[in-house]
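Trainee: Below are structures written as structure tokens.
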Structure P
Amino acid sequence: MKKSLSNIKKKALKAKAHALKPTVMIGQHGLTDAVLAEIDIALNAHELIKIGIRGADKNERFEQGKKIEAQLNADVIDQIGGVTVLYRPLAAASR
């Protein structure tokens, strides 16, 4: 089971993510295995990424964030509109 991040750490990550552009886009086909694989690759390379989610309402975006957290052992740092910020320490990828 992963440890949850402190509010101080989340705030620092939000600030760091502010300047980032979305790395992966989730389109009309939703959160497919191929999209999950791309998110995994991006997290392995960058640790902190933004993803864009198009064509989904707020509840769908929230559920997609939870699914990514569970499947990729990542943390959703922030969700604003169609943009979600994800974080996974590089050491967690090898577990």
Structure Q
Amino acid sequence: MKILAVCGFGVGSSMVLKMTIAKACRELGIDAEVENTDTTNARGTNCDVIFTSYELAETLRSTVKVPVLPIKKYLNIEEVKGQLSKFIEEEN
């Protein structure tokens, strides 16, 4: 599975979110490739799911064909695990 962590510029907050997603995947036993990027590049990147802020979620949803999962607190492992688990359940 390929997961994108997306923020406006693709460097600061998306890197933090990427690290939290990677940790959540390890804890849940999910084999995933996690990358971070900006909103523009996210539109052209092949992936299974996108994690981003609530502020960017609607914009991304209108321009990509994969699920976009909003996260409030990028360092909150439980919030990320919850969204990730929900996504996995809906896909199966």
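All of the numbers you see were taken from the coordinates with simple rules; none came from a lab. All values reported here derive from a predicted model rather than from experimental measurement. Cβ atoms are built from the backbone, for glycine too; each structure is taken alone.
Trainee: To test your reading of the models, identify which of P, Q gives 19, 58, 23, 0 for P(r) over Cα pairs in 10 Å bins from 0, in percent when calculated.
Mentor: The structure behind it is Q.
Trainee: Taking Cα Rg over 2.2 N^0.38 Å, for residues 9-48 alone as the quantity of interest, name the structure among P, Q where it is greatest.
Mentor: Biggest value here belongs to P.
Trainee: OK, next. For relative contact order in percent (Cα under 8 Å, 6 or more apart), find whichever of P, Q sits highest and give me its label.
Mentor: For this comparison of relative contact order in percent (Cα under 8 Å, 6 or more apart), the top structure is Q.
Trainee: Sticking with this structure for a sec: To test your reading of the models, identify which of P, Q gives 3.5 for distance in nm of label points 7 Å out along Cα→Cβ at positions 57 and 73 when calculated.
Mentor: P
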